[in-house]
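K.L.:
Please find the structures below.
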Structure 1
Amino acid sequence: MRISTLEMEARLMYYLDINANLVVPNITSMSGLVMFEADMLSLSKSGYATAVEIKVSKADLKKDLKKQHITHINRMQYGLSFYYKNLKYFYYAVPEYLEEEALKQIPDFCGLLVLREVEVGHWSATYKTKQIELVREAGILFKTRWDDKMRYNLARLGTMRIMSLKYKLLNYKSKLK
């Protein structure tokens, strides 16, 4: 069962509770909010940020672990504070077929979220669905509370992501006609 990045994003948004938290995909270092590209960023009401890196293949996972924000942590005395200063937590999210590999590869400070197929019973019927499960809790990185300017910038980026998706849908719809 292969899982797409899009499905992982949708399941993560639900898991990260979009009703209570500000959850925005694809945050780049150009935003000034994080110092690397985060596949998903969640900001709690209390102002603490969690970044999630989504990996759906073994090759993608191995490639990601060679990025500067991971490799510089051990080489630079200030690596962790430089790359992760605005984050309280950092997680990897993978489908269940990558769980063992991820546990072997990801740094100790990173948490792990796994998308599993589960059977759910509801009254007299049961059905299969997929849900995110916390496999390893992330360590606390920094207790940086985001100020109003940072919150605003994240919300603005989220709005831009929505606008971009709507234009893609309009273009797709016009090509179908």
Structure 2
Amino acid sequence: MAFAIELYFDIGSDYKIRAAWSELLAAGLPAWPLKIGARPHVSILVVDSASAKSVDLVFRSVRPAAPFRLDFRSADYFGVDDSVLFLKPDDSAELHDLHRRAAAEARSRGLVPRHEGDEWLAHCTCDYSLSKDQVSRGLSILKRFLPLQVSIEQEGYVEVTPQSVRQIDTAAIVINSEAG
């Protein structure tokens, strides 16, 4: 089973991204995240093969010390055909640190991260399995929702396939009094 550890946004930002997904759907795009019940998020770790128990151990060991902000200023895509459309946050030391820690913790437990280091690009997936024409339409829709500043307020992990998302656990991100 594939699993992802994800960072979730404040309720207002979540609503705005879901509105963008709804506009993608209204424009004739698949809007897969909306259809499969995904939450707007940035994944800090994806593993293609693992047990829920091993991912749970990584999830519990890698937490942000406090809520933090991300600024999304651009929309982009991966691929040419069968493309993935996403919102890209500005570079963030907090995100890179969380990803690095999650990947190291996963490796220490015998798990193989799908992407790590320079191969990993922080993003919020907005659609996938898109043709070239759909990418152009999708980008113009997403750009109307930018810039967008979000607050990272929750972390969670999910079991995921291209057709489904199953939330396993979430935790609020609170200021860690032991960190200072």
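FYI, it's all coordinate maths here, none of it is from the lab. Source: prediction; values computed, not measured. Cβ atoms are built from the backbone, for glycine too; each structure is taken alone.
K.L.:
Given a value of 12.7, 36 for Rg and Dmax of the Cα atoms in Å, for residues 41-112 alone, point me to the structure among 1, 2 it was derived from.
P.N.:
1
K.L.:
Out of 1, 2, which structure matches 26, 23, 17 when semi-axes √(5λ) of the Cα gyration tensor in Å is calculated? Kindly include the intermediate steps, with their values, before the conclusion.
P.N.:
Numbers: 1: 26, 23, 17; 2: 26, 19, 14.
So the calculation was done on 1.
K.L.:
For mean count of other Cβ atoms within 10 Å over residues 121-128, find whichever of 1, 2 sits highest and give me its label.
P.N.:
2
K.L.:
While we're on this one: Which of the displayed structures (1, 2) returns the greatest value of mean count of other Cβ atoms within 10 Å over residues 89-96 on calculation?
P.N.:
Structure 1 comes out on top.
K.L.:
State the single structure among 1, 2 that was used to calculate distance in nm of label points 7 Å out along Cα→Cβ at positions 17 and 33, giving 0.4.
P.N.:
Structure of origin is 2.
K.L.:
One of 1, 2 was used to calculate relative contact order in percent (Cα under 8 Å, 6 or more apart), giving 36; which? Walk me through the numbers on the way to the answer.
P.N.:
Numbers: 1: 21; 2: 36.
Among 1, 2, the structure yielding 36 for relative contact order in percent (Cα under 8 Å, 6 or more apart) is 2.
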